[in-house]
1. A value of 53, 46, 25 was derived for Cα extents along the principal axes in Å; which structure in P, Q, R was it taken from?
2. Of the structures P, Q, R, report the one carrying the highest value of relative contact order in percent (Cα under 8 Å, 6 or more apart).
3. To test your reading of the models, identify which of P, Q, R gives -3000 for helix-only ellipticity at 222 nm (-39500 (n - 2.57) for each DSSP H run of 4 or more, over all residues; to 500) when calculated.
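The numbers here are math on the coordinates, done by the rules we state, and not lab data. These figures come from a predicted structure and were not determined experimentally.
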Structure P
Amino acid sequence: MQKLTSVIAGALLVAGAVVAHGQTVTPMATGRGGSAHVRSTWQVNGATISIEYGRPKLKGRPEGELMPLGKPWRTGADVATILTTDRPLTFGAVTLAPGRYTINTEPGQSAWQLIFGRLKTPDQWGVPYQPDLEIGRAAATVSRATVPDEELTFYVDQSSSAPALRLQWGTTSVSAPFVVGK
């Protein structure tokens with residue numbers, strides 16, 4: 001049995017995908033800035049949702065310097081962070097039809113805003129923020145992470161009645177519930 005487990009683990013590594021916490025994480029090329037890039041994919045209430053993003057590391061830097069309060073932030077590294085869905089998703093008052101969207105955030109002291117935007121080009125860079133591409137904003141709650149993450153990480157939390165998109169970096173954990181449409 002142990003040998004079979006090792007063979008399966010090896011096969012997954014060779015295939016380039018790892019399954020953890022209900023998500024499949026596929027490594028992508030390293031970005032021009034040196035950050036690892038991944039595609040995380042989830043199955044949520046009949047929808048396939050993925051996020052492609054660069055995973056910057058804290059490297060001892062202060063979180064507030066990297067996630068500045070009151071300013072739109074690319075929420076990743078290098079190219080724009082991209083959410084892809086095959087079903088409608090509703091975050092607060094923002095409904096996204098099936099398709100591809102950029103994700104930015106605007107950090108706040110006690111609440112954040114998720115900022116969804118149109119993807120203008122496939123290799124769209126993450127900075128500067130392009131307000132003319134903004135589709136809408138949804139409120140997100142911020143809390144202190146129980147276990148800090150050195151690298152920025154996106155999750156879909158399916159542990160409660162409504163799924164929530166969650167990002168975590170350092171001791172910061174941000175969560176926004178959403179609904180999957182038909």
Structure Q
Amino acid sequence: MSSYSIRPATSRDAKAIAEIHVATWQAAYKDLLPEDYLAKITVEKRQAYWREAIEFSEPQLLVATEGEQVVGFVGFDRSRDAGTKSTVGEIWALYVHPDHWRKGAGLALWDGAREGLKDEGCTQVTLWVLLRNERALAFYEHAAGFKREMPSLKTVAFGSAKLEEIRLKRLVD
């Protein structure tokens with residue numbers, strides 16, 4: 001049983017969400033993205049983004065807490081990919097503070113997002129992951145039951161680096 005609780009994000013969570021977002025990017029992408037690109041991702045910029053997301057529910061945000069501490073978050077909504085049906089949802093972001101990796105917070109967040117997507121009438125869900133992000137791919141494929149969608153590779157620029165992302169997909173059930 002997970003020691004994490006899942007609840008909707010509130011405006012007072014924006015700073016904690018931003019701190020988790022920055023810490024996770026710096027840990028997970030340190031060998032994938034250029035240092036100068038990672039250095040530009042600041043808590044202040046992310047806090048403004050997440051505060052607005054919470055205010056407008058775009059995407060819908062849930063947080064994982066341990067006691068009173070926010071340790072992770074998930075953003076989900078309808079798919080942003082062109083040409084997808086209205087019954088296709090998307091995980092826009094799922095991040096857990098590195099101190100809580102592999103302890104159940106990510107799976108608890110996924111379960112919360114899946115319930116939210118079901119409530120919205122979604123029958124399928126997709127997400128995009130950097131092809132070289134082996135930790136995330138292992139989580140989504142082995143713990144959360146996603147499958148790679150072939151061919152769905154796209155190249156995304158992160159500063160001077162160009163990396164490939166792959167779309168993963170599964171039923172919401």
Structure R
Amino acid sequence: MAWLEGFDFKTKKAPVQYPWGKLYPYFHKEKMNWASAFVTEGDVDICFMSGETGRDPMKDRPVRDANDELTPEGGVVVSMNIEDQTRQCLKSIKAGLEEAGFTLEQIVMWRYYLVHPHMVWGFRKAFRDFCMEHCPDLIKNPRNGTLLRGVGLDLPGKMLVEIEAWAVRPRKKA
């Protein structure tokens with residue numbers, strides 16, 4: 001599996017020190033790509049991102065009622081492809097973090113929601129590709145995470161994935 005490339009699951013790694021805390025990268029016994037814990041240190045700011053989705057930022061608009069939700073114009077996603085929707089989620093998270101003065105590297109926790117359990121492989125590929133392009137540290141040192149599969153999301157029949165992120169940065173001294 002390409003997304004597991006480079007992981008050493010036989011050896012526990014030493015904690016990874018960041019200016020905002022310490023990552024405990026002890027991989028799950030089932031070889032999942034997330035860490036065990038992240039402990040913040042010192043004076044830090046924490047950013048709790050709302051769930052981002054695969055909605056099309058150029059064409060989407062709020063839905064007005066249950067009937068509107070079912071129309072092609074109500075709740076528009078970038079495509080019905082899990083990889084495209086995952087990339088859109090991550091692009092929105094990156095933009096939101098940057099607007100708040102954070103970076104992707106400062107993410108300490110993820111929460112992923114997938115509508116269809118079998119889509120996890122396309123999701124993981126898109127996640128890895130995005131991170132390798134924009135923040136390889138997220139692959140080198142996977143962050144804490146929770147994956148929920150087979151969940152209902154907003155825009156039934158359209159939305160395939162939703163991703164939340166939490167980030168931490170050192171507080172600027174006054």
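1. Computing Cα extents along the principal axes in Å on every structure in P, Q, R gives 53, 46, 25 only for R.
2. Details: P: 17; Q: 22; R: 30.
When relative contact order in percent (Cα under 8 Å, 6 or more apart) is computed for each of P, Q, R, structure R gives the biggest number.
3. Considering all the candidates, the number was obtained from P.
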